[in-house]
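So, here's a batch of structures to check.
Read-outs throughout are calculated quantities, based only on the coordinates presented, and are distinct from any laboratory measurement. Just so you know, these numbers come straight off a predicted model, no measurement behind them. Cβ atoms are built from the backbone, for glycine too; each structure is taken alone.
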Structure P
Amino acid sequence: MTRMGWRERFGLSAPRHTRVAGRPPSGNGASSFHLFWQLPAHEPLCEVSATFELLNQPIRDRLYFWALQAGFADANGGYGGAHFGFQWNPDYPDMRAVCWGGYANVGGELDGGPTTFPSIDGNPNVCGYRWTTGERWTWRIRRIGDGGVWRAEFDDPTSGQTVAIRDLWCRGDRLVDPMVWSEVFAHCDDPSVHVRWSDFAVRTASETITPTSVSVNYQSYADGGCTNTNTSTDSFGVVQATNTERVTAQGTRLSL
């Protein structure tokens, strides 16, 4: 008789396929994982926010992208969505860049105003900003006016200033389906990188609401994802890590 391993003993079968080394073979060359926010019933959202911390920075000159995402909609349906966050970007000084861009549901990138800071690589959605490792950066996506204009901004923990990056233009009067994610263009076996998310919040015209939980999602093996990413909670928030043992299963809801 073969000796039963701990996974089998507790009813946790090992994944059928694993990918723990090399470059992800996905269409864009990245492995992504997400946290979908679970919200109580609410009025239309005019703002979403979360706090991001890079706990230990990458040591490889490969693109990492961490973002807060939301869709744009009204009572008749959705019209597009966009993502805002920091990039560990080899094209920028000290690898630091910020991105605010998205796509219309009918196809194509959303139009928008210019970035507050210069774009080095010619991408209208990306600009340079020397954000820092190990500090708490609060990111925010919010409606400007009655709708159709959507601003991304962050609170700089060093200066104490709120910094607007740019405005995007898309139909709608509300934000829907907020989430945060990591999109990692590194090899699956590159040194482990950890980021922490906290202070998840949404605003309506009358109140601020905190999600009750977040649902864990990993890019599947079939879709080219690494199988050694993991999501866990600590006393401060929710941590996403690369190149580590996966102990939190796909679809798990983590209470906040």
Structure Q
Amino acid sequence: MTALWVLLIAFGPESLFWLAITILSCVGLYEYFKMTIGTSSGSRLFLIILVAVIPTALSLYQRPEWVMAGLFVSLFGTILLSLKYYSRFDNALYFLGLTCFGVLYIAFCLGHLVFIRYLPQGASWLIVLTVITAGADTGAYYIGRNFGKRKLCSQISPGKTVEGALGGIMVGSVSAMLAGLFLLPEFRPSVIFAAALFLSAVSISGDLAESIVKRSADVKDSGSLLFGHGGVLDRIDSLLIAAPALYYLLDLGLL
């Protein structure tokens, strides 16, 4: 999976990357709504996903204002859906809140991966971001497993520890700095290391956000699509919040 992802970033045309991210967004939204709303109606779930994925789809135009417009359209569509199905919801406000969070957390955030891909050196930055999140996840797991003592968020994710989180941040940052030496040689290693420290910490928050959803829904994995490795959301949760953070660092000239 990692090899295919890197090949898509490095050699795939930009339009194919957008299509892959849009499909990924649809699958992630499907898993999210099955966990939270759990609707049994296929047509209703299709309509909800169709409305929610609009911000990702509009990232094709490479302009943040299009995605912001997509957020408005998704909000408007969510309101219309709540009016249409109001009598079938135990709590329509609950539906509105869950749907709006799904739009922001999944569709809006994933659109920023497309924005980064279209930037100068965007492919290199996406690979570095992948190294950051993969390194942070792997480092947090092994360091937490062997040296973790203090729980990070015991009520949300009992397996995560403070030592694991700190170790993950360091592993992710060092890995990004090494990757940057080859992919982004014009940037000083210290700059990439500093950015990676921030992005590694942000990626952990994305992971914990999905843990909140799963804990609230009382499920272990977001899905079973990946045969023993959970669902799509379980694999991309760290990227979801880190992607907008990296994009705005680059867009604002902070990197």
Structure R
Amino acid sequence: MTAPVRYRALVAYTGTEFHGWQVQKNAPRTVQGALEDALSELARARVKVEGASRTDTGVHADGQVAHFDLPHARDPWRVRAAVNKRLPDDVRVLAVAEAAPAFHARFDARWKEYLYRWSRSEVVTPREHPFVAPLSPAARVELMRAAAAGLPGERDFGVLAVQRTGEGSEVRRLDLVEISEDGPELHALFRGNGFLRGMVRSICGVLADASRRRVPTDRIAELLAGGDRSLLSAKAPAKGLTLVRVGYE
């Protein structure tokens, strides 16, 4: 019997109609599930897909990385074409390559980049509406930068997660937090070795409030120092968040 062949795939999706990445009992439509169904039909056997990041409901991806095993070797470009033919329009496999048998999309990842986009336009076009969160035209980029200044570094980010585990596993390293302005849009780019569930959206909720003077610009520093979850702003909407890239050695 021949050994299964492992493949690495670059995946993009619009998260609007998906209940996140991960297959769940009560989630009828997930990205992982769509990929597994397409690959299983191709392989005529059940195929398990593992992703680098378990994006939440409504979050998009331009550069998700996944791995899977097929019973027999196939040309990567044929795998890509065959899978895309079986996938719904809001998810696509952009590239496929053979990978080492031990490659793991999640555990081998060294860093991930997420981009959050806000729009200060009075009217957001239908094309952009699914991908940007509305923000007051009075929001100031310099205030958002000041609020984000203390984020880079390695520390316990548990106060910014959906739920604390209390097991000391909330330490993460943020290598970069870059705030930029593009016309009416404000962008926040995050690069780190890992992100807790809801962490980026919690940060962006505070950044949005700081940019319009609803909270002081030292609010994130206060949260990280004291851990008082009552100081959190409402999480930023999922639709503004996109997984941009995943980095490996």
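Things to note:
- Parent structure of the calculated result -6500, given that helix-only ellipticity at 222 nm (-39500 (n - 2.57) for each DSSP H run of 4 or more, over all residues; to 500) is the read-out and P, Q, R the choices: R
- Given 4.3 for distance in nm of label points 7 Å out along Cα→Cβ at positions 97 and 121, calculated: source structure among P, Q, R: Q
- Top of P, Q, R by relative contact order in percent (Cα under 8 Å, 6 or more apart), largest first: P
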